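For reference, the structures are reproduced in the following blocks.
No lab work stands behind these numbers, since they all come straight from the coordinates. On a predicted model such as this, the values are computed, not experimentally measured, just so you know. Cβ atoms are built from the backbone, for glycine too; each structure is taken alone.
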Structure I
Amino acid sequence: MNKEKLNSNLLLLLTSTIWGFGFVAQEKGAQYLGPNMFNGARYSIGAFCLFAILIIYHRSRFLDGFRSKEWIKSSLSAGVFLFLGSLLQQAGITNEQTGAGKAGFITGLYVVIVPLFGLVVGRRASFQTWSGVVLATVGLWFLSFKQTGAKWSIGDGDLLVFFGAFCWAGHVLVIDRFTNRVSSLHLAIGQVFVCALLSWLIAVFKEPIDIAAFKGAFIPALYLGVMSIAIAFTLQIIGQRKADPTHASIIFAMEAVVGVIAGWLILNEQLTQRELIGCLMMFCGMLVSQVPIRFIRLSFTNSYNKKNK
């Protein structure tokens, strides 16, 4: 691996780490504010920071990207999916039985949901994709389903985060559709602004406004707005320019693992043996659905040749 690709992978790993610790910040913020109010705060901070980054990088022509009809269309589409995914995820994390670690893994299911959505537009899913789906589904059962008497059920929080994973998958597809039509930073600002606006609109009618609660949630919201939204997104753009797509997908899957570690280190969250097995199976499912068989064979062959030189 050359130095450029190594540096890119390290940037993407840093991005995944920032996002993984973001689940802890979300859980801490949920202790003070409702999901819409908290999302409104963190995405407002994120929009402000992204706007500052845009001015720094495109000082002479930063307004040009906002004049495109494609920018309006892409910002609204991506913003709505971002709003729905964030709302369901934040509402799910509010549930004590879900927590940062579980939320990270369940959210990561969008990796295997994206190719399934491709079936709607006529894209056939490979055997490898279906294998990943099966592994992830069985893993979800181990992670989230509990037996109560003769019945098996999934917790409300886990279910909300699970539905949110479908919204994140839709968000990925929208970004994929518009990414080559508009500036990445302009699209980022547009979608974050739409998400913040929708969150505030719902919060005003559904959630109480408490200044003391805002003060308590300020640090978690600040971390998410500055680190998870502004800095991590910028690092992702820089890192993916030179990174191999396969390597990138593996590194991004590490976000869920970091979420579990962060929940254990900071919040003292403990997973049962059954839940850990579920996490492992879900992680394997994410990798199987994303990593080409050719890449696995090549890695195994290179490792074998080095060992037997």
Structure II
Amino acid sequence: MRGRGVERAGDFVAAYLRISRGELQEKIRRAEEILKDCALCPRNCGVDRTAGQVGFCRTADRPIVSSYNPHFGEERPLVGRYGSGTIFFANCNLGCIFCQNWSISHLGEGGTISFEQLADIMLALQNYGCHNINLVTPTHQVPMILRALEIAIDRGLNLPIVYNCGGYESIETLRILDGVIDIYMPDFKYADPEVAERYSKAKDYPSVARSALREMHRQVGDLLIDERGIALRGLLVRHLVLPGGLAGTEEVVRFLADEISPNTYTNIMDQYHPCFKAIDHPPLDRRITIEEYRMAVKAAREAGLRRLD
């Protein structure tokens, strides 16, 4: 069911419960095969992660988790009454110098766990009453997540899965996830390749993110909510407004409205503050102004986006 409609909560079935066990196992096989010459993300490091080699993300072939908890600071359709069941994965495939979770993404804060333990975490969050399983920075750990998901399904997992990522995604990996992920929640960080290279070490980020968002929307459509206001399926895009217009907001929102959908649920985020190495890189050494944020929201509305958070 695509579009802006409302679905009854009792009618919802998570995407991964709609595919056969054989399909899921084939997806796991394909994802784990990629680890041997890693191209899970657009960096295409080519290392054999099954042999303990690591590339940009500094991760081999076992889950590394920093923390998990019911989260009440996410977007309202994810949080509802009982929270979004967030799992924070350590390390990252981007190198953002202003990362607000830098101790996790850059320093690898967390511990290696088994697939069974990751499945236990998913089920614990479901037992807490969370409305979804929110995978934070999952890109480089997709095979491990799929392996754990298979175990969790056998033990009763039935919540929608949120793929909460930086937007720097491989189309091949996203296609493996087709039929597994219910809600894609990517960032769209930059419109300018030079800015993306300077601040996240990813010059191809704008073109990669555009392709990734098109594929995500093809799979799940616009954000679908139930009668409680809880997201069940679809695309939710985050765009963090940066000082000095560095994020290229006007170009980002035009792309979303014109090439994805004017009904794209978009969070124009105002919480930027200098973190990690940002203090040494003006204008990232300051918060955004009220006027900068106002102009960003105005640009989104003028571009034709109808669902702004």
One of I, II was used to compute relative contact order in percent (Cα under 8 Å, 6 or more apart), and the answer was 18. Which one was it? II
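So FRET efficiency 1/(1 + (r/R0)^6) of positions 137 and 257 (r between Cβ atoms, R0 = 30 Å, to 0.05), computed for just one structure, reads 0.95; which one of I, II is that?
I
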When Rg/Rh (Cα atoms, Kirkwood Rh) is calculated for structures I, II, the one with the largest value is I
Of the structures I, II, the one that -9500 was derived from, the read-out being helix-only ellipticity at 222 nm (-39500 (n - 2.57) for each DSSP H run of 4 or more, over all residues; to 500): II
Figure out for me which of the structures I, II the number 14.2 belongs to, where mean count of other Cβ atoms within 10 Å over residues 65-72 was derived from the coordinates. I
Identify which of structures I, II gives the largest calculated value of distance in nm of label points 7 Å out along Cα→Cβ at positions 49 and 225. II
Computing mean count of other Cβ atoms within 10 Å over residues 17-24 for each of I, II, which one ends up highest? I
